Structure 1
Amino acid sequence: MQIDRPRLADLAKHAKVSIATASRVINQKPGVAERTRRSVYTSAAELGIEIPGLETSKQPVAILTPELNNPSFPAFAQNIDTLLAANNRPSILCPAGPEGTTEAQHVQMLLQMNISGAIAVSGMPADTLSSVAPYELLINSGVPVVFINSYSSDLAATFYSTSDEEGVKAAIAHLSSLGHQKIGLAIGSIRYLPSQRKREAFHNAGFEAASVSTTDYTVEGGQLAANKLIAAGHTAIICGSDMMALGAIRASNALG
């Protein structure tokens, strides 16, 4: 394949390789490391340079999520898939669960597949006690990875997160406008970055540690946290997840 030299130079610069290497990849020549080849393919796709014989649009994007019994994660997956489909990109859904395939196992399998990228929702980087080594291998193989609501300085990836601080502030403002002064916060384990961010925002708003209950991001965890906070005199509770909110409602209803 022949493309004009300025265009080839743009591709080489974008992929951070030499013009000679970019040319070898474009023309499907041997002698290029797989990671480098994938990097050039990714840059070509982003720059709109088509490579004959390489159907990059047919290479799927993996969507990795936690368990799908949490209604938030199917919603994420559905919206991501819709956006990918609008750009002629097929997807592979990889849900992790305590009794099924783990996130790390999914990533290991993806290393053996020809994917064009991966999007991880609330993945392992959100857990400060979890190893990100599987993702390092995936990224080092040349696969671009985007993380949503997680972060690790050890990964050369793209990260997007909702603002836990703004969410907590908005919740406090709303509950305060309803007349509540004794407000509690129910969150999952502090090992998770979203929990840390929510707790920090809550403390910065002037609330004491006694008004925070940490359990886990489940219905049962929300119910346990709510029982503790209600018993301590709290009249309103900010929940760290939808599942915890369902548990808090269950606890409140049980107490009348």
Structure 2
Amino acid sequence: MTSIVIEKRFCGPPKSANGGYVCGLLAAYIDGGAEITLLAPPPLDQRLDIMAGEYGVELRMEGTILAAGRRARVDVPEIPIIDLSEAADAVRRSRHDQSRHPLPTCFVCGPGRVHGDGLRIIPGPLPSRPDQQTRTVAAPWVPYANLANEGGSVASEFIWAALDCPTGYAAVGAQHLGMTGSETILLGRMSAHIERRPSPGDRCVIAAWPTGRDGRKLFANSALLGSDGKILAVARATWLLVDRQVQLGEG
């Protein structure tokens, strides 16, 4: 068993940890691709335990299972290749500035976070083109030095985090699935496979696109691309439509 404390810096909603970051912490105990299911919002600044579970690894707090992970094959077909200039242009089309962002202090996508603290990955929509998925969103990402692991590459939990929030943007932006862009959601499940970790300072691109809907469940995929267009990591995400109070941890 390993005990951890998730610092407030790594919040998603103000009272709980960013879902992708938590998934990445748990995935570090699983070889290869992993699927993590979030069962309850992981709290901040409290002792949590990572331990072996019935089917893989679990994150617990005082006996309550907050998340469960297992090894999984992660196939993400038809990945759009987007260059840095396209991604930068997409960000300029994003409507999620600090005054309109639902979670402005989110570690990954919050515009209220300063550079070097939050990741500030705030994707915007790409213009439609025949070789892209429907309603693809994208953003550039240059990882900071403080995201590196002991080996010098970006730690896996930050790669998972970077792949997480853009899928939420893609999911609620899927007008063809009945979304308006103003829905409130929480991450329910995430699967990812890291092919190669970037190093701090590498100029990367994050792309995400919606893949479907089943009632309250929204599905989207994402990819981390190097500056040369090579695929570094891929992810699949399932988001849940929730009330605003639930998203904020108040209901």
- Note on the structure: From the coordinates of one of 1, 2, FRET efficiency 1/(1 + (r/R0)^6) of positions 112 and 168 (r between Cβ atoms, R0 = 41 Å, to 0.05) came out at 0.50; that one is structure 1
- Give the label, chosen from 1, 2, of the structure having the highest value of relative contact order in percent (Cα under 8 Å, 6 or more apart). 2
- Message: Comparing 1, 2, where is FRET efficiency 1/(1 + (r/R0)^6) of positions 16 and 32 (r between Cβ atoms, R0 = 25 Å, to 0.05) highest?
- Response: 1
- For which of the structures 1, 2 does the calculation of helix-only ellipticity at 222 nm (-39500 (n - 2.57) for each DSSP H run of 4 or more, over all residues; to 500) return -14000? 1
- Structure from which 147 was derived, volume of the Cα convex hull per residue in Å³, options 1, 2: 1
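Every number in this text was worked out from the coordinates using simple rules, so none of it is lab data. These numbers were taken from a predicted model, which means no experiment stands behind them. Cβ atoms are built from the backbone, for glycine too; each structure is taken alone.
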